[in-house]
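Every number in this text was worked out from the coordinates using simple rules, so none of it is lab data. Since this is a predicted model, take the numbers as computed values, not measurements. Cβ atoms are built from the backbone, for glycine too; each structure is taken alone.
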Structure P
Amino acid sequence: MIKVIDDFLPKTYARDITELFDSTKLPWFHCQKITNEKIEGYDNGFINFHMFVENKERVSQFTDFLFPIKYMIEETLKEELELIRMKANMNFNQKLNSEFETPHIDVTTGCKYVAIWYPMDSDGDTVIYNQKGVAQPNQFTIQKRVSPKHNRLLIFDGDYWHSSSVPKEYRKRMSLNIVLD
C-alpha cells in the first residue's frame, strides 16, 4: 500500500509545524550519514534531525505538539496504531555520486507503516522501491516517486525499501518521518 494525501493537516496546524521546524526553537542534531546500509551505487549524505519519539518513548519537549498527527493517520487508515518513532529530518543541497540516497527500511521489526509528512515545498523526491522485506535486495526498481510538497503526507507499508534524495534546486528538504505499528 502506498498513499499520497495532499493538504493532510488543517492549514493553520501545518503552518505552525512548518514555522517550528524552521525556527531556532527546535534544536537540530547532525548525523554524518542517513543510514548504516552500504549498497554499491548509492551514496549516504549527511542529515540534521530532531527526534520526538524513539522506541515508543517521548524524547522531546515538542512531542505533544506533534502527537495529534498520529491520530489523524489512524483516522485515515481506519485502524489504531502504536507510534514507534517520530523524527524530523533536514537534508541539504550537497553533492552525492548517486541520484538517490542509500535505500533502507526504517526499522526491521514492528513497523506496519511509514508515514512521511512534508512541511515545505522542495525537490529531493522520496523513492519507494518494489522490493520489500528485511533481506537486502540485489537490485532496486522504482515503484513510486513522491515530491516534497507543503502539507503532503506519504504513507506506505513499513517493509518497503525506500530512499530520500537531496535537494538540488532548493537549499533544504524537510520531512517528518513517522513509524507506526
Structure Q
Amino acid sequence: MESKLSGHTGPVNAVAFSPFGRWIVTGSQDFTARIWDAKEAKTLRIFGEDGGAHLGGIKSVAWKPPPTGTASWKPDMDQVLTGSEDGTAKLWMAHTGELQHTFNHGGKVNSVGFSPDGSQIITGSSDGTAKIWSLSTFKSSTVVHGNQVTPVKMTRHMNQVVFDPSVSQITRDQLMASYQAR
C-alpha cells in the first residue's frame, strides 16, 4: 500500500519513524516539522504552531528511543528532536507539540540524534563541529571539532593496511595501536 504525506509547502529534508512505527516525523524547508499517522497518512501535529518555530529549514529529525523495558514507557514521554539551518536544535513533546528546549549550536544544524538510552542528544553542524548535550542539564558537555581531524590516506591490500607516503610514522603508529587495542 502506498501513502503520500501531503502538507509541507517546501521540500522535505528529513524523515523518521517513531520507535514503534505508528507515527512518522518529517522536517521541511518550509521551517516546519510534522507528525503523521503512518497508517492514515494524515498530519497529527505541526511543531511550532503554538510558538517556538524554527527560523530556517529543518534539515534533520530524530525520535527519542523508548526506555528499556517498554512497560515503563508512557506516550507522554515521546520526544522529537529537530535540527535547523537557523543554528538550533529543538526538543518537542510528540503528543502535545510543546517545546521543551532550544539548543543553540551556533552553525547550521545538519544532523541530530539521541543516545541509545535517550539521556543525551548530539547535533552536527556546518561549522565543522558536533556537540553532545545532556538532557538533564541542557548543557553541551563535549564538542568535537571535525575540521581539526586530518584525513589519513590508506588502503587495504589483502590483510595489510597500506599507508600513503604522506602519512607520518607517528600517525601510523597511533592508528595501528588504537586498532590493535580493540
Structure R
Amino acid sequence: MNKKAVIDSKPDARKHKNYYHVLNSCMILEIEHGHLNWTMSQLSRLAKLPRSVLYYHYGNDRKELVFEAVRFFGKHLAGFDNDKLRLYSEKKYTDSIALSRKAFLNSPAIVLFYFLHRNSDGEVGDLIRYYEKLLLDKLKLFFPNCSEAEIEALSTIFLGISISPYIKDNNGISNVLKILKLAI
C-alpha cells in the first residue's frame, strides 16, 4: 500500500466547493447499493451536479472516488495533515477535534460507511484499519505515558467527540476534555 497515496487527497478535489457533498453522496450510494454497485449518473443526480463537473474534479473511476472518501475520513480520523499535527504538538486538542467535527458534519454518511466497513475484507477495510492504526500510533507519540488500553480509550473518546450530535461547539469539546482530565 502506497502510504503517501493513502494520506494525500487529490488537491483539485479539496479545492472544489462541493467536495464534502460529492464524497457524502458517494458514501450514500455505497451504503444503499453496495460497493461500486452504482453509476456516475446516479452520483450526479444525488449530488445535483452535472457529470462533467464530477469527471473534471474526480475523474470517472468510482473506485478511486470511494478511496478518496476513505482517505478523507482517514485524514480527519488520524489527523495526519500539517494543521492537525501542529495543533496536537501545541496541545490544542479541542481545535483539532473541532476540525474533524466540521468535516464529519459536512459528510455524515462517511461516518456510517466507516462503521459498516471497518471490519470488512478487501482494500476498503484494509485502508480503514490502516487509518485506525495511524491514529493509535499518533496518540502513542503524543501521550507516551499511556498504556495500550488507555490509547485505545483515547481514540474512542476522540472519535466519539468528533461525531457526537450532543456537542454543539468548541466549549462542548473543551468540557468533555476537562471531564476526561478529572477522570484520569
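Could you figure out which one of P, Q, R the value 57, 40, 37 for Cα extents along the principal axes in Å was computed from?
On the way: P: 41, 35, 28; Q: 57, 40, 37; R: 52, 33, 28.
Computing Cα extents along the principal axes in Å on every structure in P, Q, R gives 57, 40, 37 only for Q.
Taking distance in nm of label points 7 Å out along Cα→Cβ at positions 62 and 86 from the coordinates of each of P, Q, R, which one would give 3.9?
Values: P: 1.2; Q: 2.0; R: 3.9.
That value comes from structure R.
For the read-out helix-only ellipticity at 222 nm (-39500 (n - 2.57) for each DSSP H run of 4 or more, over all residues; to 500), a value of -2000 was computed from one structure; give its label from P, Q, R. Structure Q accounts for this read-out. Using the calculated result 30 for relative contact order in percent (Cα under 8 Å, 6 or more apart), pick out the matching structure from P, Q, R. For relative contact order in percent (Cα under 8 Å, 6 or more apart), the value 30 is produced by structure P.
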